[in-house]
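Read through the structures below before going on.
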Structure P
Amino acid sequence: MNTQWQGWFNRRGVTFGDNGATGFADYGHQLDAVKNGAAISALSAFAVIRVSGDDAQSFLQGQFSSDILAIDDSRSQLSSYSTAKGRMQASMLIWHRQDAYFLLVAADIAAAFCKRLSMFILRSKVKAEVLGEACVLLGMVGGGVESALGEVADQPFAVSTLADGVALRLPSGALLLALSPQGAASVLERVGEAVVPVDAEAWGRLDIDAGIPWVTQATVEQFVPQMANMDLLGAVSFKKGCYPGQEIVARTHYLGKVKRRLYRAKIPEFAASGDSLFSPESADQAIGQVVNVARLETGCIALVVVQSSRWEEGVFLGSLNGPRLEKLSLPYPVDDE
């Protein structure tokens, strides 16, 4: 059933169904709006987990790779959750509001991740729940769009409190809004007519260009945090206490070089998250994986985890006979380059 906030999209030709949203403008037009104009996206590819209770802070501090104690109502933080072997089961963006923590994760892992997290609560005074339709996620980019919100902070990871939710400034410069359905409807009513609704893939281009990886079902338990550059993004603390996988993460940091890193790449054919990557010297053994993808007019642009030493000899999608990847720059330095 469409809610009031969805009506804004409906009036612009976008409809919501069991298979997602449809009716968007030409994909090239969407990308242009995201990069150069004003765009709004209903972020159905993500979900929010609310963690509350008297012991929420200490519980999360003992589970996640980042320093949860550094989060307050004005600043969000990237983080990750790993198995005892240091393999990431989730990457997330965390913020705090009204005595609870909110975890933004990929929608296709939200339920399983929340269930696993709840397994370790035991006797702690903590509750973890997926918010579902109670929390509407909107992505907004472009100065004309932001005017509908009033004054919001412009520093990366800053959190601004709104009447019915929060606005988080992303590393890309765009805004993530987490609102009640009524709050979302109110914000959208104030948006100008020149704003273009865009789908999840077009919006994902912003995170890809910013070098922000999201663990999805296709890549669960495939990478230690450093492989996905989580340490370079401030999502790993090497000074806090123990958490699952901490020994592996710390050993990698202090004793060894990270052989695989996250890179941005252009691929002349379309790829999907989880696709394997190959290089001549490794024959039929995969040397990396595709993490996140956004289409281009021809092929796609992607974040990939790959052995850093393989770029010179060539990195190929699917097999040694597949298309060769073109390595692109990231907005932050990669130590192993």
Structure Q
Amino acid sequence: MTRLAATLAASFLSLAAALQPAVEPINDRPNPYRAIDGWGELPPGRTWGSTSAVDIDPDGRSVWVAERCGANSCAGSDLPVVLKFDSSGKLLKSFGGGMFIFPHGIHVDREGNVWVTDARAATPQELEKFPSAAGKGHVVVKFSPEGKVLLTLGRPGVAGDPPEALNEPCDVVTAPNGDIFVADGHSGQNANAGPTTVSRIVQYSKDGTFRRVIGRWGRGPGEFRTPHGIALDDRGRLFVADRGNNRLQILDTEGRFQAEWRQFSRLSGIYIDRRGVLYGTDSESNSRTNPGWKRGIRIGSASTGEVTAFIPDPEPNPDRAATSGAEGVAADIDGNIYAAQVGPRGIRKYVRQ
């Protein structure tokens, strides 16, 4: 394809996206779940911090979580960040203390290895108070199931561009062939964001060799304004929670745009289970960012895009809170849902009525 043809094709896709009819808010689907509060037993004296990272072990039932050290930052803390629970909430193991500033996303691969993203470095205020926080952040760390560091992507403490560095990595997922996809760039939805703002997917081979950058900041197909969550379905399609654009984008593993879905609202987190059920959680919609849409977890089909169930956010007044309810979401083999919460802090479990 010539450069002119490629430019015309991209312009056509952008125009087509802009002309798409608005999707009516989907807030009326049935809620077949009940909440179990207080799930997740922590050691004595420890409390839950802000939590956006949750995933399921290959055994189908154990739950992995990365939480922010009882606060909204791990600067100055040596508490283990990565926690493994059984389905009842009993803590089984923990590791990763003193390694992270802002644990944000988690992925457990087919071999049981645990991947965690650290979405920022320490602020000047944190560094002044905790000098040991220097040299941390802006990385993706791969652990063995026992907590041994196997691979680090990015330069710790340095925000930059591939192949050497990352910039605010939000989430990570691995493909069956071992390829690694990192949703990079947390600031794309900010009011002062623009074409130079990082908002992309970074692809690596299994051994961590850089392959390509997919997408950039923008509103068109294959462009992002904070790719906050990422998942793969059993057809090899890449689902990206493009939060700042109030949509879900579907790409192939070469980064080519396939489809755009808006019926799952302003997604912060996304999970696709073994049966092809898609769980998408909206923690930010309000009258300004996404008018008419209610916060909560929408459940449907990764194949057809149909939304079949909706768990409303417990917060009655979303305009009062920047974020509420779940930012991260996962579901076990029995269909129980685990919601990772930044605002209320902790994990809320949902089971069938």
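Coordinate-derived values only; no laboratory data. None of these values were measured; they are calculated from a predicted model. Cβ atoms are built from the backbone, for glycine too; each structure is taken alone.
Figure out for me which of the structures P, Q the number 0.60 belongs to, where FRET efficiency 1/(1 + (r/R0)^6) of positions 308 and 324 (r between Cβ atoms, R0 = 25 Å, to 0.05) was derived from the coordinates.
Q
Suppose distance in nm of label points 7 Å out along Cα→Cβ at positions 84 and 236 works out to 2.1; of P, Q, which structure was it derived from?
Going label by label, the one that fits is P.
Figure out for me which of the structures P, Q the number -6000 belongs to, where helix-only ellipticity at 222 nm (-39500 (n - 2.57) for each DSSP H run of 4 or more, over all residues; to 500) was derived from the coordinates.
P
Using the calculated result 21.6 for mean count of other Cβ atoms within 10 Å over residues 212-219, pick out the matching structure from P, Q.
P
Taking distance in nm of label points 7 Å out along Cα→Cβ at positions 228 and 268 as the criterion, which structure among P, Q has the greatest value?
Largest calculated value belongs to P.
Which structure, out of P, Q, was relative contact order in percent (Cα under 8 Å, 6 or more apart) calculated from, if the result is 20?
Source structure: P.
Match the computed value 16.1 of mean count of other Cβ atoms within 10 Å over residues 44-51 to one of the structures P, Q, and report its label.
Q
For which of P, Q does distance in nm of label points 7 Å out along Cα→Cβ at positions 196 and 292, calculated from the coordinates, equal 2.0?
Going label by label, the one that fits is P.
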